[in-house]
Structure P
Amino acid sequence: MAEIILHHYAQSPYSQKVRSYLGYKGLNWRSHLVPWVPPRDELNLLTGGNRRIPVLQIGADILCDSTLILRTLEQLHPSPPVSRLADALIHPLARLWEPRQMIYLGAVRFRSREDVGGMFANDAERTAFLQDRIGFMSPAIDITKTSEFAPSAGAHVKLHANWLNNLLGTSGAFLGGERPSLADFSAFHGFWWLRPGSVKADLLSPLDALWPWVDRMEKLADGASPTPIDAAQALTLARRTEPSLTPPHAPNPGDPPLGARVSVAPDDYGKDPSTGDLVSIGPDHVVVRRETPETGRVHVHFPRWGYRVTPA
């Protein structure tokens, strides 16, 4: 099997979710660090325009969305197993809370100038990040009005945190008992992102089960040591490989036919579309084919949940 390449950046919570999972599985992987703020021209050649991070590459198969990434890796690498004891939590966490959590978390993460300290190299980098995220989060939320939204967001975050804290108080080291479950990976990374800010010591204190669990989930990433790879190498590996992970075609009524030119985009925010020729679609996946001189033929994979598939 081709090497696993993670296109990510260090501060991305969804990337930390995948890094911790790779570490738990003890998988060797290659690390391609991308900038916080687009453009990411080489990565766009692989995805066709999807701007959400992380992206996982296995040869000429390009996996977008962290939930799809974990689902695919679990099929390919079932050992060591994840706990199945928290499977009932997958839907509320991975499909309801997790896709929209940044709407709430972003409103409480930066509550003071001190909360911003250390995240950006300078004011210019901070300004570029904020200007980019204004468009990225629209229309789900207007981040120019964060101060108006913050009290409501804080209430939502606190309610969710207390729910998790109570579950962890009775479940063991993880939501799935003594081994992490897929629910753990979907639930922890937002709080990993909140932890450096004042919200941990103020809004979400004390939560005696939650924060040690976040620490345990982060440390899982230590189970694997990535090696770096640059964009040119990643493109070369795609070009020298054929797609091999396409799931069976199982369309729903009304789905576009095979070979149709389609656009796939998130349905909430960060709606930059990826366009390609449909090679497989089913109740929980959509795969499109793209081809450029730099990448050769690649298959770009998306989940159905949270994404729209429309004629291009």
Structure Q
Amino acid sequence: MKLGPFSINYSIAERGFEPNGYENVDAEFDALKKGGKKLLLGVFPARSGARWLCDIFSAHDNAIGTLERYATPEALWRYIKYNKLPIDTAGIVRLIKCGIVADWKKKDTSLIFSPYFSHGLLELVGALKPDTVIFALNDPRHTVQSLYNKGFFKETYFRDDENLALGYQPNIEKMHWLFGRVVPNGAYYREWLALTRVGKIAWWGNMLVRDIYEQFTQLPQECTWIFDLRKADQNYEYYKEMAKRFGLEPLLPERTFLALKEKTVQAKDNTPHEWSAHEEKEFTELTGEWYRLYSSLTA
């Protein structure tokens, strides 16, 4: 289905739910959770190994991991919460619950990961009551470079009033790009526009990590877990500790575990380009808080 330049990548039929299933999902969700099903809610700024982590969970008989199952609705969640818009989000929560219920009908543990849970995280935790909230992180430089390679903030923006939430952009191809790649509002917007793409992405990642951190640290420590890609990367001992914590069964042989990453990693996403002195300066100035939080969380 097409809407202008946007491609809509979500439909009820494709996700396997009947329309009337949404009406009963709250009761079904509660019953399954009381029956012992486990929910892990994952959030990350970007490019932090979340897809690989979901593949690891899905490789076990008793767990399913999904990343951005509903990209457009989840990105809309971020857009609403980031811009503090007076829009009801009950339908998005119900949709997310339907996906979890579908997982629970197949496996005992559902891991749902989305970068778009960065804003309104505590509200979502209140609605879903996950057993654990996972915060995935990666080195800021790697993250910024990878997002640069994926084309973040290449478009020209059309905006008359920076004090209003960014509106429809005719040259942004996908809805979840518009909703998810939020830009600053207010006086700083003009300064942000003058940054290089490296600088824009650095601001974006720094903002996300800060906002996730502020919410994440309000949760009970025993219900939170940090996934540090730098430590976990192809580390079988790290995997075994993680499997023990979350009851993943049966344990994967080392060869199987190491082969999983081949499904998700594309070399072109991580190929470095030679940053200019100006890009380096902006990156350093705009990621100070990000580096501090990253170091404290993964120490």
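The table below gives the values:
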quantity	calculated
Comparison of P, Q by FRET efficiency 1/(1 + (r/R0)^6) of positions 22 and 206 (r between Cβ atoms, R0 = 35 Å, to 0.05) - largest value held by	P
For helix-only ellipticity at 222 nm (-39500 (n - 2.57) for each DSSP H run of 4 or more, over all residues; to 500) computed as -14500, the structure of P, Q it came from	Q
Comparison of P, Q - label where mean count of other Cβ atoms within 10 Å over residues 118-125 is highest	Q
Structure from which 3.0 was derived, distance in nm of label points 7 Å out along Cα→Cβ at positions 102 and 246, options P, Q	P
Answer label among P, Q for the case where log10 I(q)/I(0) by the Debye sum over Cα atoms at q = 0.23 Å⁻¹, for residues 86-189 alone, calculated from the coordinates, equals -1.20	P
Answer label among P, Q for the case where log10 I(q)/I(0) by the Debye sum over Cα atoms at q = 0.14, 0.27, 0.28 Å⁻¹, for residues 78-141 alone, calculated from the coordinates, equals -0.49, -1.34, -1.39	Q
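Taken together, the values in this text are just the output of simple stated rules run on the coordinates, not laboratory data. All values derive from a computational prediction rather than experimental measurement. Cβ atoms are built from the backbone, for glycine too; each structure is taken alone.
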